[in-house]
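**Student:** Listed after this line are the structures, all set down as structure tokens.
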Structure P
Amino acid sequence: MAAQRQTLSGPAGQLEVVVEQGSDTPPFVAIVCHPHPLFGGTMDNKVVTTLARLARDKGAVVVRFNFRGVGESQGAYSDGIGETEDLLAIHSWLTHQYPQLPLWLSGFSFGSFVAARGAEILKANGMPARELLLVAPPVHHYPFAEIEDTGCPVTVVQGEDDEVVPAEQVFRWAEQTPLAPDLVRFPDCGHFFHGKLVDLKEVAASHLPG
């Protein structure tokens, strides 16, 4: 199915989304969250589209979307709190369209905080994700330590030469958090995974819902 760009109702107004479906009988659904809205992050970021294409090619129904205040999405930046509400609205729509399918939830940079926070809320609501992928999580800037139970396996991918997120802080957090993530370190890799997208795709592929 060709990518369908549409708008959905969100808590702060309309949300701009792209929906792709890889097969007529999708094995799972996927949502990919984009990086920081105030620093040029959109759903068309190359890390986001790489993860979305991976899930689509595995047959999934994939949604990527612009957070409030980005692109055609209405509203304004809300420090990850309102953006989590946006994610939950997307999830509600997706599960209504495709009930009973497991969820693969992922996020890059700022989007990883939204994904992790959303995953904890989904678990508390009795609808846990099947897998959670956090790429370059900005643990130095957002309260990841407050996220303690997502109810699903967590994978963290972090470049060792990240110029935006302090890699050592991510490694330390990954060792200490009760989420007990599978930590994958990428040597010679900066924040935006230049030249490493194929490697990222391979890691992500090994953590899809099975």
Structure Q
Amino acid sequence: MIFLGCLLLSACSDREEKTYLPEFSTTPPIMDTEYIFGVHPLHNPQRLFEVFGPMMEYLSKNITGTSFRLEASRNYAAFDEKLYARKFHFALPNPFQTVNAVDKGYKVFGKMGDDQNFRGIILVRKDSGIKKVTDLKGKAVSYPAPTALAASMMPQYYLQTHGVDVMTELDNRYVGSQESSIMNVFLGQTQAAATWPPPWKALSAERPELAEQLKVIW
């Protein structure tokens, strides 16, 4: 209270001594142009910022008059909504999302990753007793999202062509992210998990207990 009062008294005294005159600039202030970079839920948000954050900082530092901001999404549905609404200036979607994004006005100018890694894998617990595809009949299987091509569609195609009717003989659970799919089978909430190699390699390296208790069965 005393400090504020002193400031007010000082301000009143200043106004009595000198009349304030505004100054006008002949040029408008220069504002950085912000570009938003969106990445589909390849990893959890923390991991995404660890991987792509330095690139955003580098671009912002080295391209005058611009700033680049990475925006994560909590799940595939949230990412899809932003992507198709054209919220992102740049985006890293999966192939299925890319096809739809082109119809929304996006243009493809690059590709990330090795084609050999673009495949689905199915994980089970080592103590699950599951040995063949048909052992999954009536069981719960976790996936990141229905639109995840490598991590959901390709594993489902494999199961469908190896003796299991995916639509009627499985409890399909779409859990929102690659890590969530893996953690579901690790915690025993599902009997199998679908994902693809990059998130499995990254997560099992961070948490060795996953590699100790889970295995890639297909």
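**Student:** Looking just at mean projected area of the Cα convex hull in nm², which of the labels P, Q belongs to the structure with the highest value?
**Tutor:** Values: P: 10.1; Q: 20.6.
Top value of mean projected area of the Cα convex hull in nm², among P, Q, belongs to structure Q.
**Student:** Where is mean count of other Cβ atoms within 10 Å over residues 129-136 largest, in which of P, Q?
**Tutor:** Details: P: 27.1; Q: 14.9.
The structure with the largest value is P.
**Student:** Between P, Q, which one scores greatest on distance in nm of label points 7 Å out along Cα→Cβ at positions 97 and 145?
**Tutor:** That would be structure P.
**Student:** Another question, if that's okay. Computing helix-only ellipticity at 222 nm (-39500 (n - 2.57) for each DSSP H run of 4 or more, over all residues; to 500) gives -12000 for which of P, Q?
**Tutor:** On the way: P: -9500; Q: -12000.
Source structure for this number: Q.
**Student:** Another question, then. Output the label of whichever structure in P, Q has the greatest value of mean count of other Cβ atoms within 10 Å over residues 105-112.
**Tutor:** P
**Student:** Given that log10 I(q)/I(0) by the Debye sum over Cα atoms at q = 0.14 Å⁻¹, for residues 73-176 alone, derived from a single structure, equals -0.53, which label among P, Q identifies that structure?
**Tutor:** Traced to structure P.
**Student:** Starting from the value 18: which structure in P, Q was relative contact order in percent (Cα under 8 Å, 6 or more apart) calculated from?
**Tutor:** Matching structure: P.
FYI, it's all coordinate maths here, none of it is from the lab. Just so you know, these numbers come straight off a predicted model, no measurement behind them. Cβ atoms are built from the backbone, for glycine too; each structure is taken alone.
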